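A short reminder: the numbers here are calculations on the coordinates, not readings from a lab. In this text the structure is predicted, and so the values were computed from the model without any measurement. Cβ atoms are built from the backbone, for glycine too; each structure is taken alone.
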Structure 1
Amino acid sequence: MHIIGTIFIGLIVGLVARFLKPGDDSMGWIMTILLGIGGSLAATYGGQALGIYHAGQGAGFIGAVVGAIILLVVYNLIRKS
C-alpha cells in the first residue's frame, strides 16, 4: 500500500509542480502524472536514504514538489533540443 500512496501523492505533486513552475508547459495529463510520480519517488526514497527526513514527514511532500520541478525543467530542456 505504501507504493500506491506514493503514486497518488505523485499525481498531486505533478499538478503542483506545473502550477509553480513559470512558463509554458504544453504536456498532457499522462506526462504530468509521470512527472509527479518520478519526482515523488526520487524525493521520497532519495531523501529517506540520505537521512534528510523520515517517512510521513511533511518535508517529503516539499521534497517531492522540488524533485518534480527539477524533472520538469530537465524534460523541457531535452524536449527543446
Structure 2
Amino acid sequence: MSPPVRTIDLRGVGCPLNYVKTRVALDAVEVGQTIEVWIDTGEPEENVPRSCVEDGHPVQLVERDPAGFVRVIVSRGE
C-alpha cells in the first residue's frame, strides 16, 4: 500500500456529504494514488467504504482509532 497523498478530516460530517467530499478528494488525485479519510463510526463507517467500492475505488484499510473515529485508506480507481 502506497502512502496517502492527501488526508481529509470528515469527522462530524454526516451522510451523504462525507462521501461526496471523499469522492471530490479522489477525483483530485491520480489513478492508483491513495487518500486517507477520517470519519465517524456508525453510518459513515458503513456507507463511505461501501460507496467507494461501488464506484470502483479499492478500499485498502478501514480501522478504528482509540478515540472512536475511523480511518479509511482508499485508492482512486480507473
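Listing for the model above:
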{"item": "Computed 20, 52, 23, 5 for P(r) over Cα pairs in 10 Å bins from 0, in percent - originating structure among 1, 2", "result": "1"}
{"item": "helix-only ellipticity at 222 nm (-39500 (n - 2.57) for each DSSP H run of 4 or more, over all residues; to 500) from the coordinates reads -9000; which among 1, 2", "result": "2"}
{"item": "Among 1, 2, structure where FRET efficiency 1/(1 + (r/R0)^6) of positions 11 and 51 (r between Cβ atoms, R0 = 30 Å, to 0.05) as derived comes to 0.65", "result": "1"}
